[in-house]
1. Can you spot which of I, II, III the value -26000 was calculated from, given it is helix-only ellipticity at 222 nm (-39500 (n - 2.57) for each DSSP H run of 4 or more, over all residues; to 500)?
2. Between I, II, III, which one scores greatest on distance in nm of label points 7 Å out along Cα→Cβ at positions 25 and 353?
3. Among I, II, III, considering only mean count of other Cβ atoms within 10 Å over residues 137-144, which has the greatest calculated value?
4. Out of I, II, III, which has the highest value for distance in nm of label points 7 Å out along Cα→Cβ at positions 169 and 257?
Structure I
Amino acid sequence: MAELSRVLAFANETRLADIPDDAVQLGRRFLLDLLGVAAAGSKTELSRIIRNHAAAHFGAGLGASSAPMLFDGRPVSPAGAALAGGMTIDSIDAHDGHRLTKGHTGCGLLPALLAFHAAEQIDDWDEFMAALIVGYEVGTRAGIALHATVPDYHTSGAWIAVGVALIGSRTLGLDAATSAEAVGIAEYHGPRSQMMRVIDHPSMLKDGSGWGAMAGVSATYLAADGFTGAPAITIDSPEVAEFWSDLGSAWLIGDQYLKQFPVCRWAQPAVAAAQHLMTAHGLRAADVVDVEVATFHEGARLAVRHPSTTEQAQYSLPFPVAATIVYGEITPAMVTGGLDDEAINQLSAKIRLVEDADHNAAFPARRFARVTLTLADGRRVESVDTEAPGDPHTPLTDDEVMAKFRSYAGSAAAGLEQASSVAELLAQRL
C-alpha cells in the first residue's frame, strides 16, 4: 500500500499553486479543446441516444445529488452525467490523447469532474483546474501501467476509471482507506473492452471512455457508502512502480497531444502527409490517379473505404485522406454529413494501405505515415515519413487551438451556460 498512499497524497493534496505554470497553461488548453469537441459531439446521433438513455435510466433518486449533462442541461445522477459527457466527447474523435496509453485521458476525466463539482456544489476555479491536471497525471500513469502489465489492447475506459476515482476521492474528501477502496472498485469495474474489435467493426462503442468515467464516479460514491474493492494493482503492484516514481516531479500533461483533425490519431499522419504533398506541389484532386499510404499495422487496420456512419468515417484512413486530397481538409461536417460525397468515395477506392516495418517498430511511441501520389502526367511524388501535428514536439499554436474551438463549437457553445462560461473564461486566459 506504500505506493498507493503516495499517489493518494498527491491526488488529494496538490493545489494549483503547486503545479508548474506551463502545466497549468496546458490544462487550460486541453479544457478549451475538450469543450469544443463536446459541442461538435453533441450534434451526433450517438450523443443524442446516450443523453436520452442517461435521462431515462440514470436519473438521480429523490433527494439525491444531481449534475447537468454536458451540452444538454438535464439533471441526472453524477454517474449518468459522466457517462453521457464522456461518450459525447468521444463521439467526435478529435480530443487529446497520449501515445503510450494508446488512448485518451481528458475525454472521460472532464465530464466526471464536472459531474462531481456540480453534485457536490463546488464552485472553485482553482480547485477545478488543479483537479483536472491531477487527473491527467494519475490517469495517464494508470493507462501506461495497465498497458504494460496485461496482454490485451483495451480501450481507454479501463484506466480512465482509476483516474476518475482518484479525483473523485479528492472531491468528496474521502480518507485514505476509503479512497483506496474507491480506486480498487474502479480498477475492477473499468471496462476492459477490446480496442481492435471496434477498429475492425466501427460502432458507437468507441473507446469506452464514457463507461470508464461512469465506473469511476460510481466507484467513488460506492466507497463513500462503505462498499469495498480489491487492491489497485495498476498502482500498488511492484512491477508498475517505475511508472509512478516521478509523480509530482515530471508532469505528463506535457506529453499529451492535441488533434488537428476529427479522426482516429492513427490516420492523422497520412492526412498530414497528403495535405503537405497537395500544397507543396500545387496539386488538384484531378491530378491524382493513385494513392499509396505506408504506415504501421494498427493504422493500416483503419480500412473502411466507403463509410456509411460517422463512426466508420472516424475509424477510416482512406476516407479522411481522400477528403483532404479533394478539399484540402477534413472537418467534423465531412465525417458526420459528407459520407455520400462522390468525389471523396471515388478517390478513397484508389487508396492502397501497406505496412512499413520501420513504422511498426516505432509504434506506439511515434506514429508515422508516408504517402505516395501517382499523377495523371506520370509523375510520382512521395512525402517523407510524417507524424501528425499536435504532438508535444510539434504543438499547435494558441491561435490554432482557439480556431479549432470556434470551428467545432459553432453555435452550440452559446447555447449551454455550463460550457460557454468556462470557454469564455479560458479564451481570456489563453
Structure II
Amino acid sequence: MSIALRVLIFGAIIFLIDLYFYQAISTILKGTSPAKRLYAFYIYWGFTAFTFILFLTTTVLGFAGLPQFIRVYLVPLLVLIIISKLIGSVFLAVDDIIRLFRWIGTYIFKAPVIETMEVVKNPHAISRLKFLNYIAVGMAALPFASFIYGMVKGAFDYTIHNQKVVLPNLPSEFNGLKIVQISDIHSGSFVSTKHLEDALKIVMKQNADIIFFTGDLVNNRSDEAVPFIDILSTLKAPMGVYSILGNHDYGDYVTWESVEAKAKNLQDLKDIHAKAGWKLMLNEHVVLKKGDAEIALLGIENWGGHLNFPKYGNMKKAYEGAEKYPVKLLLSHDPSHWSVQVIKDYKDIDITFSGHTHGFQFGIEIPGFKWSPSQYVYKQWAGLYSENNQHVYVNRGLGFLGYPGRVGILPEITVMQLYNS
C-alpha cells in the first residue's frame, strides 16, 4: 500500500470518527453562547487536524525519526483520544438506533412520535436523546481521564510487593535470604533520568542480599540505556546483581542496516550490563555461597513459550553441572517458559523469577482479587504461582512500553525472602 493511500485512508477514518462524535458535542452545547460553540469547534477540529498531521509526519519520517517525547507521550495520547471517541460513539449509536425506530414508527402508525411525554412535570428534565449524548461524552471522558491519571501518577508509583516463599531443601545458612527483583525497565521510555533514579533508590533501601533483573533493559536499541549507566551502577548487593536478557533486548523489532549492526547492538547492550556492574547470565549458572552451604542460580536468555516470542534460551546448557545443588533458582524473562518447559523437564528448579507481562499495565488489584487483560494471554501474569513444589514469581515490571502509564497495575519492586520452613 502506497504512503499516499495510507494517509488518505487514515485521514478518512479519523474524519468520520470525529464527525460522528461531534454530534454529541454540538447537542450538549445547544443553548450556550455562539462564542463557546465556536471555541469548541476550533479546539475539537484543531485536534483532528493535529492528529492527521502527526500521522503524516510519522509516515514520512518513520516512528523512530520522531523526537522521544513525541514517541513516548504525544502519539499514545492521540491514540487514547481516538479510542475514547470510539467508546463514546457506541452510545451515540444507541441514540441513532432509537431515532431510526422512531422514524420507522411514524410510517407504520401513520403518526408522529409524541415527544411531549417528557412534559412539564420537571422543568429541568432532559430529553432522552440529549441524555444519551451526555452519556456518550461522559463514557468517552472516563477512560481518557483514567489513562491520563495513569500517565501522570501511575507510571511512577513504584510499589513494593513483599513475598515469603518456603523451599524445603534450602540450607539453613540461606534461611531468610532477601532477594530484590526488578524487571522490564524499558529505558527508552524514560524521557529523563529522575524517575528511574527514584526507583533504584527505593531498591537500595531494601538492603537486599542479592538483586535480580529479569530482562528488557531497553525497548529496541542499546543506546537507549546509555544515559542511565551511572544510575544502573548504583545497584549493589553483598551477593551481587544478576541480570538476563528479555525479548526486547535483542533488537528484533527494528530494521537494521546489516546483520553486523544488529549483532553490534546486542554486544553493546551486554557491555552496558557489565559497565553497570551486573553479572549478565547467558545460558549459564553460578554458585551462591553462604558459609559452607551452596545453591545454584541459573540464568537463561529469552525463551518464549507462545505468541512466537523468540527462544534464545538454552536450559540444557544452563542446567548442566547444577544438578548437585540442593536448591536451584532460575532467572527467565518470559513466564510461559515455566509452564511449557521448566515444570515438565526440570522438576528440581525450585523457583523461577520472570517479568515480561507488565500485568498489561492495566487492571484491578485489591486484596483478594486481581484482574487484567494479561490473564487471557498468560496463565502466570503477576505475582507468585505454584505447582507441586515448584514456583514462579512474575514481576509486574518497573517501566512501561506503548502506553506511557499504568492504571491499576503499578510498577513493581519485589522483595522476596526465602525460608526452609
Structure III
Amino acid sequence: MKKKSSMHIVLWGFSVLFFIYQYGARSSVPNVLNNDLQQYFGVTAAEMGRLIGLFFITYTAMQIPVGILIDRLNVKLISVIACLSVALGMLAFVWTNSYQVASLAQLLIGFGASFAFVLVIKVSNDFFPREKVAFISSIGISCGSLGPVSLNLLIANLAEIYPWKNIVCGIGIFGIIIVIIGYLAVDMKKLPKPTDVNHSAEKQLSIKDSIKVIISNIRILLIGIFSMTILGPVSAFCDAWGVSFMQSIYEVDKVAAASAVSMIYLGTMFGAPIAAYLSEKLKSYRKVMLGGSVILVALFGTVIFVKLNFTILCILFFIIGIAATCQFLSFPAALALTPKKIGATVTGVVNTVTMLGSTILVPIIGEIIDFSKNYFKNASYTPNDYKNGMLMIIVSIVLGMFTLFFIKDGYHKDGLNKS
C-alpha cells in the first residue's frame, strides 16, 4: 500500500507562516514606529498616511489578479516570491532615507502581502477534505493575528533598546529565512492531487462569465461595501494610527500603547469562530453583521471620547476585536448568493472592495489630523487633533450599517452547495 504524503500539511504550514509574517510586518512596523518614521523621513501625518496607504493600494489592486495567478501557477514558487517581496520591502526602509524609495518599498510589501490570504484559502481548499476546508482555513486565518499581536509588543520593547532601523532589518532578514525554509521544505512532486483529496473536480466558468455573474448581483457589491466600511476603520486604527492615538490621548509609552492595540488583534483570533457560531444559530449573516457594527460604533465612540482606566480600555479593545470579525461573514454571505464554482472569483472581488476601505481611510485620517493641527495653529499634534481624525472611523462604520438595510440575507440559500 502506497504511503499517503503529508506534504500538503507542510505546504499549508508554510502558507500560514507566511501569512503570519506579512500580517505582523506590514501592520506593526508602520503602527508602532509611526512617529519614528515620520521624524526620519521628515514628513507630516498626512504624508505618512499616504505612505502607509500605498500598501493598501497595491494590495487591493492585486486581489483579482492574485486569484487568477494562484489558480494557474506553481503555488510553492508564488509563495516564495511573495514572501521574498515582503522581506525585501522591509529591508528597503533600512537602506534609504528617501520618501520616494520608501514609497516603492511599500508597493513591494503590498505586492507580496496580497498573495498571503488567498494562498491560505487555496491550499486549504485544494489539499484537505471538503468537509474540513472551512475549519482548516479559519484556523489559518486566525493564526494570522499572531503576527501583529506578537510583533506589536516585540517591536515596542525592542525600540526602547535598539534603533528602529535594526529592528526593521531583523524583520526583513527573518522573512528571508522563512523563504529559505519554504523553498527547502516544500516538494511539489510529493503533493497529492487536489481532485484526489476533494473527491470532485468542477468545471470552472471563464473569467468573463464569472465576472458577469458577479456584477449582475448588486447585493454582492453592497456586501463588499459593508466589509470595506468595517475593515477599513479597524485597519486604520490597528495598522497606522492606533499607537500614536494612544500615546497622545492616554499619555502612555509606546510599549503600553502597542500592548493595548494588540488586544484588538487578540480579539479577532476568538471572534471568527464566535461570529460563525452565531450566524449558524440565528440562521442569518446579516443579523450578526449588524450586531457587530452596533457594538463597534458604541465601543470606538467610548474609546475616542472617554478617557478610560487602562485595564478597562484593553478589555474594550479585546471586545472590539471580537465584534470586528462580523466583517469576516461578508465572504460566506457573498458566496451564499452565487454558484460554488465561481467562489474564488467572488472572494477576490469582495476582498478587492474590502481593501478599498483601508486604502481610502488611512490617508484621510492623516489629512484630517494635519488639517486640525493647522486650523487650530497647534505647535504639535494634540489629543484633539487625533480625536478629530478618528471620527472618520465612526462615520465609516455607520455607513456600513446603512448598507445592511439593502441586503437580503442569503444564509438559507447556502450557496456553498450550489453547482
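1. Working: I: -16500; II: -12000; III: -26000.
This figure was derived from III.
2. On the way: I: 3.7; II: 5.0; III: 3.1.
By distance in nm of label points 7 Å out along Cα→Cβ at positions 25 and 353, the leading structure of I, II, III is II.
3. Working: I: 28.0; II: 16.6; III: 19.4.
Largest value of mean count of other Cβ atoms within 10 Å over residues 137-144: I.
4. Working: I: 3.2; II: 5.1; III: 2.5.
Once distance in nm of label points 7 Å out along Cα→Cβ at positions 169 and 257 is tallied for I, II, III, the winner is II.
Every read-out reported here was derived from the displayed coordinates using simple, explicitly stated rules and does not represent laboratory data. Bear in mind that the values here come from a model prediction, so they are computed numbers and not experimental data. Cβ atoms are built from the backbone, for glycine too; each structure is taken alone.
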